[in-house]
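I've put the structures underneath this note.
Just so it is clear, none of the values below were taken in a lab; they were calculated from the coordinates. Given the structure is predicted, the values throughout are model-derived calculations rather than measurements. Cβ atoms are built from the backbone, for glycine too; each structure is taken alone.
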Structure I
Amino acid sequence: MKRITAVAIVTCLCAFVAAQAAEVDVNGTAEVEVNSSHIWRGQILNEEPVIQPSLTLDLGPYFSAIVWGTWDLTDQPGTMSRNRVDATVACNGVHGKNIIKTGAIAYIYHDSSFSQNEDTYEVFAGYTMDEVSLPSVRVFYDLGDVGGLFGTLSFAHSFDLVQDQTALDFRVGVSVADEKNLQSRFTIQTVDANSQTNVFVPEGTKVLDITASMELLVFFGDDRHGLFNPGVSHMMVMDSDIRNALKKADEQSDETVFSVSLGYVF
């Protein structure tokens with residue numbers, strides 16, 4: 001836990017120091033979100049509630065930093081292997097309607113003998129077109145033992161219900177993963193009708209999942225700095241081989257997640 005706290009503090013301090021050195025304004029959002037379950041990159045990690053606080057800092061027009069964490073709210077098998085903090089630093093470039101983002105992410109897991117996951121790191125690059133549907137592509141490469149690629153393609157749109165106060169956001173996205181990435185997360189042990197143990201190992205690059213989400217953003221307070229954000233999303237694994245393997249292992253391949261968050265925009 002001390003290591004996770006240290007990473008979060010160091011990331012924020014570095015971000016503030018960089019902002020002060022460049023003499024730029026620092027804007028951002030501090031938020032605490034509760035989700036009915038935890039899904040990450042097509043994998044249902046926990047079907048019980050989780051709490052996910054985050055701090056996002058925009059350091060002028062070109063740099064940003066994010067610290068995001070997730071903790072189980074109930075004591076479930078594997079809890080210590082799921083609790084983690086992600087620290088992201090990114091560089092943003094804008095040319096007309098073209099937005100390019102590159103950066104790095106550190107995934108820091110709970111420092112405990114009960115945790116089965118080791119810390120890992122990624123680099124990523126993304127492109128977004130500032131049009132009505134906000135088409136966006138992002139690719140991640142793992143620098144640790146996995147060494148695989150993971151990519152997303154998404155579309156989003158926001159409808160203003162009450163100007164500067166209430167908005168309704170919609171998003172739909174699909175993800176693609178290569179063989180190494182899939183094998184690190186979807187190597188599944190199953191038992192057939194004859195009590196024979198089999199191991200499913202994904203092969204090749206696959207379209208992994210599709211996720212659709214809807215969120216209501218309500219800004220409140222004298223200067224509209226408060227944020228109330230309920231939402232709902234649904235994820236479904238697209239690849240039939242992985243779906244069949246999950247079914248044989250009595251695991252879910254789709255999930256609806258309800259969420260609610262409170263935040264402060266500064």
Structure II
Amino acid sequence: MRFRIKRYKHTPDFIIETLDSHLVHSLTALYGSDIHEDDSSEEGIHFYVRKEQVIVDGLHTIYTEDPLQTIENIIFEKTQITSECIGLHAAAIAYLDRAYIFCASTGVGKTTLTAFLTSQGFEYLTDDCVLIEKDSHRLLPYPKPMYIRGGSMKVLAQLGINLTVTPFIDSGKIPRYAYQPHSPVKVSYPIERIFFLQRTGSQNSLSSLVGQDALVQLLRSFITVQQPDTKTIQALTVLSKHCGELCYSDMEYVSKIIRGDI
């Protein structure tokens with residue numbers, strides 16, 4: 001099978017050619033609507049996968065027991081966000097036609113929180129990559145599937161939330177699940193708040209984050225390494241006015257913050 005991973009506002013494309021049905025299943029679960037038939041009309045990085053080999057662009061052979069992780073590593077290393085956008089490692093939902101962004105490092109729980117919020121009626125915008133137009137400062141939805149681990153599924157189930165998911169196996173042979181919320185939106189949104197998350201044992205609090213502190217946190221949240229130009233700095237200066245540090249132990253507290261109940 002041959003197909004193309006073509007992601008919104010990302011470069012380059014990646015072409016996969018393989019007979020490994022499990023790999024096809026996992027990549028389809030991971031990338032959802034970013035999977036396209038390959039007509040070879042555009043350039044991209046080519047992966048030919050057979051048994052324990054990943055051949056890159058017909059030149060470089062990588063011997064691996066985990067082709068999925070090898071492909072994911074190369075995609076991560078080679079990906080760039082197009083120049084008209086800022087890309088943040090963050091999740092986002094919408095409420096009353098305004099976007100709310102959650103920036104956090106891996107393991108803090110932004111995927112679990114986003115799945116919880118979408119189950120409460122908030123609109124799903126993205127789980128891992130927030131795209132913001134530099135000129136308009138609006139968020140562009142990128143609603144690829146969420147990747148949820150078993151522990152998060154248990155947490156949500158304890159709250160009475162049972163998601164319809166597609167199972168697959170990630171690197172390290174750990175089961176994960178792809179979850180695509182219903183009817184993801186496709187229009188851009190003005191940004192209401194940008195939260196920098198901290199998961200706590202018992203504390204729930206929201207504090208302002210302004211000026212240089214906000215700018216530094218935004219720069220640290222870039223999804224790819226890039227040298228900020230004048231337009232990027234101007235956009236970040238505007239975005240910094242929307243920032244706050246959100247500590248939470250209770251996901252319902254975050255829901256109340258967004259709804260204005262607190």
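With helix-only ellipticity at 222 nm (-39500 (n - 2.57) for each DSSP H run of 4 or more, over all residues; to 500) coming out at -4500, pick the structure among I, II it was computed from.
Working: I: -4500; II: -8000.
The value was obtained from structure I.
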Legend entry - Read-out Rg and Dmax of the Cα atoms in Å, for residues 86-149 alone, computed value 15.2, 50, structure in I, II: I
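If you rank structures I, II by distance in nm of label points 7 Å out along Cα→Cβ at positions 62 and 94, which sits at the top with the largest value? Before the final figure, lay out the partial values.
Numbers: I: 1.5; II: 3.5.
Comparing I, II, the top value of distance in nm of label points 7 Å out along Cα→Cβ at positions 62 and 94 belongs to II.
Any idea which of I, II comes out highest on distance in nm of label points 7 Å out along Cα→Cβ at positions 30 and 110? Each step should come with its number before you reach the end.
Working: I: 2.5; II: 1.9.
Checked I, II; max of distance in nm of label points 7 Å out along Cα→Cβ at positions 30 and 110 sits with I.
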Inset, instruction - Taking 0.95 as the value of FRET efficiency 1/(1 + (r/R0)^6) of positions 190 and 230 (r between Cβ atoms, R0 = 35 Å, to 0.05) derived from one of the structures shown (I, II), identify that structure. - result: II
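By the measure distance in nm of label points 7 Å out along Cα→Cβ at positions 70 and 246, tell me the structure among I, II with the highest figure.
Working: I: 1.3; II: 4.0.
Top value of distance in nm of label points 7 Å out along Cα→Cβ at positions 70 and 246, among I, II, belongs to structure II.
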Legend entry - If distance in nm of label points 7 Å out along Cα→Cβ at positions 102 and 134 is computed and equals 2.4, the structure in I, II: I
